[in-house]
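Derivation of every value follows stated rules applied to the coordinates shown; laboratory data play no part. On a predicted model such as this, the values are computed, not experimentally measured, just so you know. Cβ atoms are built from the backbone, for glycine too; each structure is taken alone.
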Structure P
Amino acid sequence: MNTSATDPAIAPHSRWAWLIGTFLGIGRVRPGPGTWASLATVLLWWLFASRFSRHPLLLAVAVAALVTLVGIPAATRVARESGIKDPGFVVIDEVAGQMLPLIIAPLRWKYLLLSLILFRCFDILKPPPLRALERLPEGTGIMLDDLGAGFYALAILWIALRFGPSL
């Protein structure tokens with residue numbers, strides 16, 4: 001018996017979408033599930049790219065694209081099944097957005113930390129037009145505002161790498 005269509009613990013749902021949408025449950029970690037997801041993304045990226053990739057730039061682009069392509073339908077399904085327009089526990093959008101500055105970030109802790117800080121600042125502050133992107137329907141809106149924050153972080157990181165002092 002379903003007592004609440006909006007209770008994700010009770011509502012029937014697609015396991016794959018919830019696993020992806022919550023980034024294997026990280027979206028349930030409090031406080032700040034988006035920050036935890038971004039931190040996990042940076043750490044997993046560093047572990048994987050520093051050990052297994054000869055071409056981290058190409059791999060980061062591929063991962064960002066794949067996470068986005070899978071994240072939009074997963075976020076859509078979780079939003080529908082939970083009855084929440086933009087569920088805070090959906091953090092696959094943070095994973096996709098955080099991957100963007102990692103495309104150009106050297107695999108050294110100072111640059112990885114800078115990419116994390118830049119992305120989280122833009123994701124939290126949501127400068128224009130990120131708020132407008134949030135209003136797009138379902139998973140598209142959930143994902144695109146974070147991808148926009150990721151592009152802002154990528155641009156500032158590029159400027160820092162190009163013109164700033166070496167870290």
Structure Q
Amino acid sequence: MPKRRPAHQALLHTDQSPFYQVWVLTNLTAKPFATTFGRRFHLNLNDWRIMLTVADRPGVTAQELSEYTGLDKMSVSRAVRNLEAQGRLARQGNEADRRLRHLFLTDEGWAVYEEIARNAVQRERDLYASLSPRDLAAFQRLLMKLSDRARSLGYDAA
């Protein structure tokens with residue numbers, strides 16, 4: 001019996017889509033987080049990603065976090081509330097604009113951050129060992145270029 005051609009065909013091919021492969025890479029590298037750190041520190045990936053960004057950008061606002069990370073405002077708000085309730089994040093008011101609240105890691109937040117970040121740095125080294133320094137620099141440059149382009153196209157808009 002001859003094979004029947006499906007009525008519909010995929011428009012995107014997962015093995016040929018760089019976007020899809022970035023998504024898969026993100027999932028594969030994030031997968032161990034829950035068992036390694038999530039349960040132990042009562043964090044989910046968004047909580048960790050917010051901590052990571054606040055550590056790198058002390059004083060960032062929730063709005064800036066949403067714009068920079070691409071997370072929706074509700075996810076950022078939920079993570080900020082969770083981290084604040086855990087004593088890992090503090091909000092400080094802005095004298096010029098009282099509606100703005102700047103975010104900072106607390107000492108407890110820094111302790112958790114440093115432990116997870118040390119592991120993350122090692123995991124990145126292990127993963128990137130398959131790339132030459134030149135390839136890694138090109139990869140980083142291209143990712144930044146694509147992130148900037150996505151922002152300029154309004155993909156970060158809620």
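If helix-only ellipticity at 222 nm (-39500 (n - 2.57) for each DSSP H run of 4 or more, over all residues; to 500) is calculated from each of P, Q, which structure is the one that comes out at -18000?
Q
34, 21, 17 is what came out when semi-axes √(5λ) of the Cα gyration tensor in Å was calculated for one structure; which of P, Q is it?
Computed on structure Q.
Determine which structure produced the value 18, 15, 6 for semi-axes √(5λ) of the Cα gyration tensor in Å, for residues 33-72 alone, calculated from the coordinates; the candidates are P, Q.
Of the options listed, only P reproduces it.
Hey, relative contact order in percent (Cα under 8 Å, 6 or more apart) derived from one of P, Q reads 18; which structure?
Structure Q accounts for this read-out.
Which structure, out of P, Q, was Cα Rg over 2.2 N^0.38 Å, for residues 57-120 alone calculated from, if the result is 1.27? Could the numbers behind the result be given before it?
Numbers: P: 1.27; Q: 1.14.
It traces back to P.
Which of P, Q yields 3.1 for distance in nm of label points 7 Å out along Cα→Cβ at positions 49 and 81, as computed?
The correct label is P.
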